[in-house]
Structure 1
């Protein structure tokens, strides 16, 4: 009993890396369950076309929120991790950066939203403009999460991801019960959840910041230098992450877009079984080169071992789950889901290697890899989506992500001068993982 109590206390605190990883997986599992519930509710109440309008209205706001921290988020985490005594000026520089960029992007998007949406999604114009408040909320949420991770406060970092999802689900269910659920109120639930989470999580972070503002100039120069080298990697990553939906706004009908969005959302949930890469980057940044490489290689092996049986099981039940949970109208999304599940696994492996490049001070390699991936993705979507709909779009995304993984592993050997990592777990790996929990 005492052993179990000690395990639970260590799991809740998340102070050690192994327990922080388990904690992240558990919270992500609950978040996935909540996202499935909200996805089912919106799909059944709004239908495929309504779900497509919801995606069109929120896509640009969420993308621009991420774009507001491009070049900054990883640099803020690494700088905070390596220079905790200067966390206050580091966070302030990040805050000024984030608010400034988010404001400019929001204003530009409000003016050019008709062009950004395209003719197929013109019905979502007013909602898309109203959703732009999510640009600031999303960017500030990333800033808070990365600052917590940089301080090694993994529970708070994990909660900063989980809490908006929880509050969004609560508000969405409240609208459903009151009979007022629509595309507009679905968006309100996202805005409300993000706002309440930020109000709850930001004050404790601000109280723990350290350092004098006299270092502001030096900190700004250091962040700007890292940001300059990491900017294109982040920009290309965002383009790749969102290009499918942005391009598909112009290539697919709302119904086909709705099928794709539902399948992509569900496929993305399988990453719950591995911790977020920001946790891995935080751990790597605090270690010497050899130890960082060991963490990278072990993460690859564990990820492969987890996903192989999981993907095999999902392929057996995907159509049944899709029709049972989302309704018969979404049965055609099962094939799309299969392709995107494989893409998610490939993408997670590539993301692990990208964290090693960042931790070792080589963000430029990520920029090159992501640039090639983006080119492949755009060409594939333009050629496959008009002919084959949502299924063609899924195959195009898988092709581009596979190119990213091949280049990442090639650069491990050619640029970092590392041996190619072993991809299967050994007895020694299991013993080492057990020791991390003791």
Structure 2
């Protein structure tokens, strides 16, 4: 990335996309999660489980994808022992209905074999055979039911549509079919509803063929961004065993509100506040807590200033009313921090200023607030509780899931889990009466 030397380049460098930093932008990478990622790297290297699974959790926008991309590109053990496949859920599951274990298994299989034309053809042919076999079973069931003049024959006939085969050809993109057609997704979900284990066996056969193609070099899978999608409740609970039995070493990102957290979980988050639910026991603990908070603030500063040429850091004055306020209102969420700097830069550019002022920062905060304020009106009581108690009630799980997903509350994990209202909307929430 070319480092910013003026306000136009500030806007360009802080324009946020949904993907991790590319290799070309590695000069601006700041490792926010050094200790967590070091532990993860060592655990991968030391594992004696042939096809181990490691889970990553953290708030959407906090830099997980970039950290994982950096790990696979810079860890010597991973580079020397694996061929890495980094899959982004937003790209392979581009639909609104809930992602199921069938979706994951089928799309992982498809994406793994897409670089091998012969294996991909075999993969699609096998899916067609599954489809034909299932259709024949359904037809037999229909005939049997029809002969007995059962009223349920209509439902039996309403299952898998044979006509789908006419449009599904070898070499076609299953991923495109999957994303474009809810009918296709539902057909295959129904096809493997009772045969998920059979689907897993099929996927693992494909994986072994790929390993043979690569001279026994194994595949390392990163399944990323799942926390941003609409996920079936069963995916990480009753179907987790199927996920973990995919025969490759893998890292999977999961939502912070996942009800059952596996033991091999790595929590990627940072904070600039003390845990309000965990009182500090003594002065030494207070001293250590303050030290950690100041270190985190410095890292967040570095994330910003690494995108600006050192001789032009005056474009964004490092004062409490400007840089300090940007960090506070970011809630330690990297994406939100970058968006705030972008909006402040945009406002300064619009007004013809050669550096960002406190007024530009305030306008940036106001812009973000205006973008989200209407969407939280039905959650005022819930958000007020989070602001005061820092944890939801049991009966508030739906509001909790929604608010975690759209970043209206942020999760923190030091000591014990606790939650804060996104600082962008905090004052707005507090100004509204419960009535």
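Every read-out reported here was derived from the displayed coordinates using simple, explicitly stated rules and does not represent laboratory data. Because the structure is a prediction, the values reported are computed rather than measured. Cβ atoms are built from the backbone, for glycine too; each structure is taken alone.
Structures 1, 2 were shown, and helix-only ellipticity at 222 nm (-39500 (n - 2.57) for each DSSP H run of 4 or more, over all residues; to 500) at -29000 was computed from 1.
Given a computed value of 16.2 for mean projected area of the Cα convex hull in nm², for residues 90-337 alone, which structure among 1, 2 does it belong to? Only structure 1 yields this read-out. Looking at structures 1, 2, which one was Cα Rg over 2.2 N^0.38 Å calculated from, given that it came out as 1.13? Derived from the structure labelled 2. I have 11.6 for mean count of other Cβ atoms within 10 Å over residues 42-49, calculated from one of the structures 1, 2. Which structure is it? The read-out comes from structure 2. When distance in nm of label points 7 Å out along Cα→Cβ at positions 114 and 410 is calculated for each of the structures 1, 2, the largest result comes from 1.
If relative contact order in percent (Cα under 8 Å, 6 or more apart) computes to 21, which of 1, 2 did it come from? Checking each candidate, the match is 1.
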